[in-house]
1. Going by distance in nm of label points 7 Å out along Cα→Cβ at positions 50 and 266, which of structures P, Q comes out largest?
2. Where does the value 82, 58, 57 come from, among P, Q, when Cα extents along the principal axes in Å is the thing being computed?
3. Determine which structure produced the value 3.8 for distance in nm of label points 7 Å out along Cα→Cβ at positions 26 and 154, calculated from the coordinates; the candidates are P, Q.
4. Any idea which of P, Q comes out highest on mean count of other Cβ atoms within 10 Å over residues 82-89?
5. If we compute mean projected area of the Cα convex hull in nm², for residues 98-313 alone for structures P, Q, which one ends up with the highest value?
6. Give the label, chosen from P, Q, of the structure having the highest value of FRET efficiency 1/(1 + (r/R0)^6) of positions 410 and 458 (r between Cβ atoms, R0 = 35 Å, to 0.05).
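Read-outs throughout are calculated quantities, based only on the coordinates presented, and are distinct from any laboratory measurement. Worth saying up front: this structure is predicted, and the values here are computed from it rather than measured. Cβ atoms are built from the backbone, for glycine too; each structure is taken alone.
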Structure P
Amino acid sequence: MSDIAIHWFRQDLRLSDNPAFIKACESGAVLPIYILDDDTAGKAKMGGASRWWLYHSLKSLNDSLKGHLRLYKGKAADILPNLQNIYGAKTITWTRCYEPWRRQRDEALKEQLKQKGVTVISQNGSLLWEPWQVLKADNTPYKVFTPFYRKGCLQSAPAPAEPVAPPADMVFAKALQEEAIELEQLDLLPKPPIPDWHLSLEPHWSIGESAAQKRARDFFETGLQGYKMGRDFPALSHISKLSAHLHFGEISPNQLWYWAKEAAQIMQDKGQTIDADIDHFCSEIAWREFSYSLLFYHPDLPDTPLQKSFEAFPWQQNDVALLAWQMGQTGIPIVDAAMRQLWQTGFMHNRLRMVAASFLIKNLRIDWRIGEAWFWDCLVDADLAANSASWQWVAGCGADAAPYFRVFNPVLQGEKFDKDGTFTRQFVPELAKLPNKYLFKPWEAPSAIIQDCGIQLGKTYPLPIVDLKRSRQQALEAYEICKSTAFAQSEHK
């Protein structure tokens, strides 16, 4: 019998451009496995929308592996060494992960397996650059995105690796009678009494490696031109919607990086200039890299503000307002449209993520970590690094953060980026007949117009749960108190 190599799939659910999986295939008959390790994940356990996506992604991966994917549930620290014993595997491969809980587990596992004489190969397959490849001249990590990308990534770090083809030949190890389980036994889909809300997600997504590649190709052909400007408008098609595919590793950032540049070259050959669009698209991939760098060097990023002064911020507890925000019933139309898009599709447009988060943090003064937890459960692309870094950015407490006094005005944001109301009317149909002049501030519409449109404010659509102007001022005052408190505390140290 040939040597057996185990490849442990994690956030690399694809065959193409998967260096660690290719190494396994080169090392012997491969046993492809996936372990759902909720026990070790703790608070970082996947939310509902992510689990729904994972269910379908594993199903697709198993098809690509011709039914040979073996599934397990429990602590990887127990399951993986046990499988190595059962199969006598001489090689174990995996793609590196960067979440703190995974890093700690993987380092211990690698040491344990090496002591048994097993060859353990972990490789990068999720990032363009490893966090330790993008450092300042003094070998410290960047804290500001622009120099991180322009200087650290583009000038100092090596060029991203070229994507590689899937293995030309896959020989699979014969499965033995051990504790592998069926996909349904992973319990990834909601069960009663939890409502089957996930069924509303299905029409919006195609999941798996082939679907990810098709989505990327379609976007490069139809959405890349005009991306820089168009990506701010939620009713337009100038966003890639590739973030969930990237998170689960159905496609690699290296593939997107080089395919985007190939698409740009084709367009340029046709006389179309998209330099600004391609640069902006690549910088968005780099923002993901920056988020991972922040998480790598600040493992408490999901829970602790990077700007320590914010530890003294006087957050409010308001369960009624929080529920209104979660359900898209705040009475602020663009916020409600965004939150309903999240609930109905498992996705929220990038600009609206900032608007909705700003409203929660600054107009309602509810802790950003509570908002992040809701997004974690509802987003199909929930990602510990990106979620944490982005929420801290909006809150003003992260690295390279938006200043706290920058409070998004949701009325102006709606009027500017959904001018004709196409997006808002789609998700807030109660206001569909309202003229554009009042669509984003229905409380200002004359009563006659409200009646003609069949709207009853406070009944068919809520009145605003907070006064935007007054709450903005209160947020700024709270921030000044926070700064004063932090300064006083530092003086007494």
Structure Q
Amino acid sequence: MQRDEYTALDGLAMAAMLDNKQTTSAELMAGAIEQAKIWGPALNALRYERYEESQALAASWQPTGVFRGIPFLLKDSSMASKRFPSSFGSKLFTDISAGYNGTAVDRFEAAGLIPFARTTVSELCMGPSTEALNNKGPTLNPRHATLSVGGSSGGAAAAVAARIVPIAHGSDGGGSIRIPAACCGVYGLKPSRGRVPIGPARGEGWGGMASDGVLSMTVRDTAAAMDAISGYEAGAPYAAPPKNGSYLDAIKTGFAKPLKIGIWRAGWNGIGIVPECLEALEKTAQLCRDLGHEVVDIALADIDYDAYVRAHGTVLATNIVLSVDARAKVLGRAWRDDDLEEVIRDGYEVGKTLGAGQYVDAINRFHATGRAIEQAMADVDLILTPTLTTLPARKGELALQGKFWDFRFKVARYATFLAVINGSGQPAASLPLHWTAEGIPVATQLIGHFGREDQILALSAQLEQAAPWAQRAPVMPA
């Protein structure tokens, strides 16, 4: 298979070729590894590559699941894998090994997705740009090398945009799927709380804010992956409402009647949105109207945004303390300043000052945010917002430097409409529908009612057909 043939295929197209005996899993893995060797070093997007081992695994793979046996990448996160260590982008956590697979990893493999490496992240997955010092430099954006790749699933977004793989694992605890999807011009869906299990070792991530999912070049690949990995895990503390049929069927059948879509054009506390993002928002709204849907302006959810940012940061800071202290105990030594980046070090100190009451108050605020946003969208099916309030940040602007709270509020102005949806637990997706004349993606976000990924995916598929993005070629960094 030639490189241009490989890079033109999405995951389901690869699966169809496998079923038709037009290719093999080994040939597809060879194509992915070739792309990885070309693009991986240039982008600094991959960690823990297992090329020979994965090529051998693909050669003996028996077709299974909806994807049959295609190349895949796991995020360098807390998602456990027997085959791949983790570092979470941190010197302190380098080369952590697990003797078991996370439940979602088993489900990915049962779906026919064969991992061959991990993808880079920001330290502890707590930054909106993938520039971890432990990765020996930033991950570069294959759309525009001067721009941030986003984070924390930045390596995954870069790998998909560069056509190393058509689909990759990501996770989202404050925009970590949707930010890099927006920066790299790919599709990213954050599922509802409890839709995808994160066990067996854990029941929740970051007070229920974190969800695992995928980034992909096409909506249908995300729909197929979500069909494969969704579903309650026994003992999990949360459960999303049962699916109403398959997501692949939902994107094929569309809607029985037009949707009513609300639109938010301004952020809380007067946070500004640059003209390019507002223009993209209006163009997306017009696409929805052209598809026969109704789009109406609605009021922002009634939340105290600064208090929400404090609640989100409180949960992050307390998790820094828990993780760092546990790792130091395993290593048998106190952590040193050069073990952690500046914001994470300060976040540790912040976390040590926080009490149980503040943590409980943060969780209660998340739940109140969910009620407030559901009330705000009581009369609409979905909400449309900008994904980011600006064009993708320039490389270095959102590195983990400075004081913890200064950094968290800076991120809150950049990704204003994202982390609140982690608190609310609702599903949301970033769509790369619009691009500047310079080839910079300007994404819009769809927010759904809790448990209604089907509506987000179905409308996303309609919008993708109206304004396709998958044909946009990446640009190799100089």
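1. Top value of distance in nm of label points 7 Å out along Cα→Cβ at positions 50 and 266, among P, Q, belongs to structure Q.
2. Corresponding structure: P.
3. Attributed to the structure labelled Q.
4. Across P, Q, mean count of other Cβ atoms within 10 Å over residues 82-89 peaks for Q.
5. P
6. Going through P, Q one by one, FRET efficiency 1/(1 + (r/R0)^6) of positions 410 and 458 (r between Cβ atoms, R0 = 35 Å, to 0.05) peaks for structure P.
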